[in-house]
1. Here distance in nm of label points 7 Å out along Cα→Cβ at positions 13 and 133 was calculated and came to 6.0; which of the structures 1, 2 was it taken from?
2. If Cα extents along the principal axes in Å comes out at 47, 39, 26 when worked out from the coordinates, which of 1, 2 was used?
3. If P(r) over Cα pairs in 10 Å bins from 0, in percent, for residues 21-92 alone is computed to be 19, 47, 30, 4, which of 1, 2 is the source?
4. Work out which structure the value 16 belongs to, where relative contact order in percent (Cα under 8 Å, 6 or more apart) was derived from one of 1, 2.
5. State the single structure among 1, 2 that was used to calculate distance in nm of label points 7 Å out along Cα→Cβ at positions 117 and 165, giving 1.3.
6. One of 1, 2 was used to compute helix-only ellipticity at 222 nm (-39500 (n - 2.57) for each DSSP H run of 4 or more, over all residues; to 500), and the result was -11000. Which label is that?
7. Taking 2.5 as the value of distance in nm of label points 7 Å out along Cα→Cβ at positions 85 and 141 derived from one of the structures shown (1, 2), identify that structure.
Structure 1
Amino acid sequence: MKIVNLPDVFTEQMAQQLAALIHIAFPGADGYPTMDSAHTEVKEALSEDRVNFVALDELGDAVGWIGGIETYNGNVYELHPLVIREDWRGQDLGTMLLETFEKRVAELGAVTIYLGTDDVSNGTNIFGLDLYPDPLRHAMGLESINNHPMAFYRKQGYVVVGIMPDANGLGQPDIIMAKRIISWDK
C-alpha cells in the first residue's frame, strides 16, 4: 500500500473507484445517494484550493481517500472526505492518511484542521435528542456509542468544538471537531 497525491495518479478509472468509495460509505440523503452525486464530488475535489491523497493497494486500486478544502485564507482546512474501503478498515490506514494530510496542510501554512462528523444512525449519546435550548451542554458530555467516527478522531487528537443540532433532521446532529496542527509557541 502506498499513499500518493491524488492529482498525480488521477484517471477516469480512479474517479470511478473514489466515487464508489464515498457512495458506499455515505449512501444516504446526507451523503452521496447516487453514483452521479459521488462522481460530482470527486471532480470538485480536484480544484486548486484542495489537498487530496489516495491510498493505493498493490494493484493500484484506491483503498482510501482523504481530502481537504482551504478556508480562512489558508489558516484552516476542512477535512473532507476521509473514507477507507471496508476491507481495509482497522489496519491504521485512516491514521496514515490523516498524518499525511496534516503534514501537507501544515507545510502550506495551515494552523488548524476541522471536520464535521454527522450522527445519522445512533452513533453518539446525543442522537435523537432535542439539543435546544443548550447545545453546548450536550456537546460537553458527548460520547461515541456504536463505534461513531468521533472516537477515531479523538484518538488522533481532535476535540469537539461544537455541534449543529438537527443538521440532518430532527435529532440528527453534526459534530464539529478540530485540531491545531502546529505548536503554540507564545
Structure 2
Amino acid sequence: MLPCYEQGVRIVTVCGSLQSSSSNEALLRAASTRLPVGMTMAAAPSIGDVPHYNPDLDVEPAPAAVAGFRAAIAGADGVVIATPEYAHEMPGVLKNALDWLVGSGEFVDQPVAIMSAGGSGGEYVLRILGSTLEVMSARVVATLGVGGVRNKRDEHGAIVDPATLDAIAALLTDLGEAVGDRR
C-alpha cells in the first residue's frame, strides 16, 4: 500500500536526456503512474533550453530559461532526476543545467531521488551525479539503476516490467518520506 501525503508533496522531474524516445523519460512517465496519494509531479522546463553556463550571464534578470528552471526547482518539495550515462558521466546538457544552480541555492537541503536507465543501469552516473548534487548541498535520498531497460519497455516505449515499476514506487516513497522529514 502506498503512503498518503495529506499536506501534498510537489515533485519536479528533470530528464537528463533530450532524446525523444529516451528510456530515462520513460522512467519519469512510469513514476507519474506510481505516485503515492497526495504527491504530484510536474516536469521542470527542458534543460535543452538552458544556455551554456557563463558567469557573465548569471546576473539579474537571469536568462528566461534559467529563471524558469530555477523557479521549478525552488518551488518543489523534492526532485527526481533521470539521466543516461555517457562514457561513465552525466550528459553535458544536464551538468550545464546544474551549473546554473550551483550559486543560486535552489538545491540547498532539497531532497532528490536519482535514476538512470540504460544497458548497464548507470552505475557510474548515479555515483557522479550524487556527488555533484551533494556538493550543491542537495540531499540524495534514493537511487535507482535500471539495466537492460529496452527489455523492460513495451512496443510504445512504456516501462512495463513489474520489478522496475515496484522499484520506482519505492524510490518515490523514500523521496516522500525525506520531504516529510524536512517539513
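1. Considering all the candidates, the number was obtained from 1.
2. The value was obtained from structure 2.
3. Structure of origin is 1.
4. Values: 1: 16; 2: 25.
Among 1, 2, the structure yielding 16 for relative contact order in percent (Cα under 8 Å, 6 or more apart) is 1.
5. Corresponding structure: 2.
6. Clearly, the read-out refers to 2.
7. Going through each structure in turn, the value belongs to 2.
Since every read-out is calculated from the coordinates, none of them should be taken as a lab result. Everything quoted here is computed from the prediction, not taken from an experiment. Cβ atoms are built from the backbone, for glycine too; each structure is taken alone.
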